[in-house]
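For reference, the structures are reproduced in the following blocks.
Read-outs: derived from the displayed coordinates by stated rules, not from any lab. Predicted model, so just to flag it, every value in this text is computed and none were measured. Cβ atoms are built from the backbone, for glycine too; each structure is taken alone.
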Structure P
Amino acid sequence: MTLRTALIGYGLAGRVIHRPLLEAVPALAVTHVVTSDPVRRAEASQDLPSAALVRSADELWSRVEEFDVVVVATTNDVHVPLATRALDLGKAVVVDKPLALRSADAAGLVAHAAGRPLSVFHNRRWDSDTLTAARLIADGTLGTVHRLEARFTRFRPQVQPRWREQAGGGGVLLDLGTHLVDQAAHLLGPVSSVYAEVRAQRAGAEVDDDCFLSLTHASGASSLLWCSAAAPWTGPRLVLQGSKAGWVKQDLDGQEDAQRRGVPVPQEPPGALWSEDGEDEVPSLQGDWPAFYRAFADAVTTGSPVPVDPADAVTVLQVLEAAAASSDRRETVHLA
């Protein structure tokens, strides 16, 4: 069975991220693309010549019998209403991260789904560094992990006229911080408290562009997270410190860059394992973003669990809200 998929939005997320992954999974076929922008319509026509081009979500809803799955790859502010309507029409739904602007709205959407297939595109769980870190934790190589450090930083000194840099859904805390918090919670478990510094550093910035978060996990472990659009220098992508050894992965996973350039995903470079015996090279597991959509297709057709529980996305938003509150109050915020 091939699941007919409607892709709402054909900007960076829709065209560069989601489309190639959907095309890589035989059980899914992009049959509809929703965009009113003439340039993006032309791109969609070239990329997906057999797909129907639809100008609005309302027009898509009027063709409800033509598709099975909806992928919401739009600006953050309309994730919830679009996903709600698709669920009400009986469709399986994937929402790009973040699930919503506010955790309360995300929780309402999850409750509304009531067991229907709804997942959130926290694709960085299938990055090379996350997969390798999870293996090293699971097999005991590191011993008891007591600290994680992760960075997702860029240097874009000029503010650009893009929605991600505007009020109403933009900012690096929601954009890159979502990935970092999800990765930390995925690897080290629930978060119990947050201290954060959230700033707008660049001239003319309307929203935050430089953030530091210090998380304490229920296990007692801690995570130190940096995300920025104003960082000329960055440290290692991911560091784990454990009772037996530490592990360092220097570079960001290459899947997004490869998809942007339309080239095969390169082999990931190894990480470094540090112990009493010195440094050893550790091969990196290859990243696998298509695994998200393979698992989602299985969930729709067989009833297996969705690849990312949407309740996890609610928790991530609660942590991000605590981070914003911490920065405003200049104090640690404890989560219930």
Structure Q
Amino acid sequence: MISEIVATGSYLPERVVKNADLKQFPASSIPLIASKTGVLERRYAAEGQSTSDLAVEAARRCLARAEVAAGELDGIILATSSPDQPMPATCNAVQAKLEAWAAFAVDVNAVCTGAIYALRMADAMIRAGQARRLLVVGAELYTRFLNPTDFSTYPYFGDGAGAVLLAGAEKPARPYILGGTLHADGRGADLITRPAGGSRLPYPKMTDPRQQYFQMNGRAVFDFAVARGAEVIDELCRAYSIPRDQVRHLVLHQANMNVLTTIAQKTALPLERFMINLDRYGNTAGASPLIALDELAQGNPARELKGTTLVVAFGGGLTWGGIIIALPQRQAN
């Protein structure tokens, strides 16, 4: 069995926040947001929305495009590092809101690489014959735990969700997952972190209120993202004997425009082949690859994807990885 990509979906909250709207920062610093990262605006979830709400909206759009009922799902894997609460898993709320009563539900937290981890796990289950239809969702609501006075993090993130429906097939008739790779290096775990809120540092034991907020070593993370992003592209092409000039689409984690530009230079791949939407949505963490894939595929990968597609991400943990989306032979020709 192989994993066909039946449909995609995404959801971005309605509230648009432009750089100029960030009045807490000096006006002279606002132009730096675009020049440092390429972000011009982002979406913020409404007061009453949670991560599961964003995930459900993306899931519903994906399932509607696929004309598949939630009750037909064998499982739902949610990639998120901003869950509704520490327990139970946020995916259980997603399952309940979708009324997908036949589906198992589980969260995966690999931060910005979460969607790649979830896709690889789903693909492995389908290949092993353990499931036939699996919904993978990436959803993040970072704006609830960003420090609004921290210029190094607050302006660069947004909220959103993306979804992909995978279905098992003996012979592909749609775009399918050819393969992929996953990596991790826990020695860099302190580069991207939210220190408080877990068993190591419960909120009542915080010694500094900033410990409740997302924190990142920007320079080190930039260097990591560029190095590992380029390596994954090379690794996938080499492992699956794909000439780099035959890669038609590159869907990378939308971390920073300068990261994407540098990866394009290091891999000698034209920037025009990179799907880019961070100017409109900012960094949506683990949701970003699936949101970008949905925009590229416009909900229907069989119609919109025109060649081999690499989906690559890198993030906290440290984690990184990628998958290859290939076309059936008749489509490829």
Structure R
Amino acid sequence: MKTSDFFYELPEELIAQTPAEPRDSSRLLVYHRENGSIEHRVFSDVADYLHAGDVLVVNRTRVLPARLYATTAGGGRVELLLLKRRALDEWETLVRPGKKCKTGTRLVVNDELSCTVTGMTETGERYVKFEYSGAFEDVLSRAGTMPLPPYIHQKLGDPERYQTVYARETGSAAAPTAGLHFTPALLETIRKKGVEIVEILLHVGLGTFRPVKEEDVEKHVMHTEQYEVSEEAAEAITRAKREGRRIVCVGTTSVRTLETAFRDGALRAGKGETSIFIYPPYRFRCVDALITNFHLPGSTLLMLVSAFCSREEVLRVYNEAVREGYRFFSFGDACLFL
């Protein structure tokens, strides 16, 4: 299977630059896998498609102010994107331009924060060790900015609009954007219908940013991301699967976590790293339905959704969304695949 098989034409004006207000007023395209039919709704209508006994799985990760700008000893300017915490003061980072940052290079962010490059990964990311006084999270909150994707050109007025309303555990370099559509009131409506809402955790890393450069899809290597499944979450999802109830995932991060941790008919609790790469053909072991945004052409996320239906059907859905003027990507509209 080729990466070029997952491209589609998208007018630039359909790339959403700002989030919908209120959150649940974004549009919702509903696709029914059993007959291929499509409905056009509003996201708040998602509750109509969830039933008592369903388990709605959400990712509770919170986005770091992970983008930093620093200066080298020679006066050069570089951008750092924090990807993964390795130790208390050590992080794996994406550095641009990387050629200025060999091992041993010292980078000064501001009077409070600096770091030294301590090593490099096989794919060019840098390991850095930070120097600061006080609590790192407090220093980072003053020095860093929200890592919005490069296709968003407008400044975000309220940084909380790039967080889900249930975000609790800081550690991601990007938001699990399918969850941005939910409001507390909508979640309460869903609970009152008898839907069980279960939280898992996956800290979004470089996999979201790295494009697929290989034309042969199977040669692409995913960056590892950290996940955690609690005992309570594992028990709830395992029980639902054994009772034949639906597992509805909010976002591809929830899908990747469940498909990584589900083995031998049960979801396994614990912490770990995943580099799972889901593309057609793939047999889903745990996930029954998916709420997700519209993804970039040729991306691993589009490949995952294509495995859930088929490449041909997903491209048909996307072409329909383009014709109907849906908004795409992080701040865009949503799909529900049933």
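Comparing structures P, Q, R by distance in nm of label points 7 Å out along Cα→Cβ at positions 73 and 305, which one has the largest value?
Ranking P, Q, R on distance in nm of label points 7 Å out along Cα→Cβ at positions 73 and 305, first place is R.
Comparing mean projected area of the Cα convex hull in nm², for residues 193-320 alone across P, Q, R, which is largest?
Result for mean projected area of the Cα convex hull in nm², for residues 193-320 alone over P, Q, R: largest is P.
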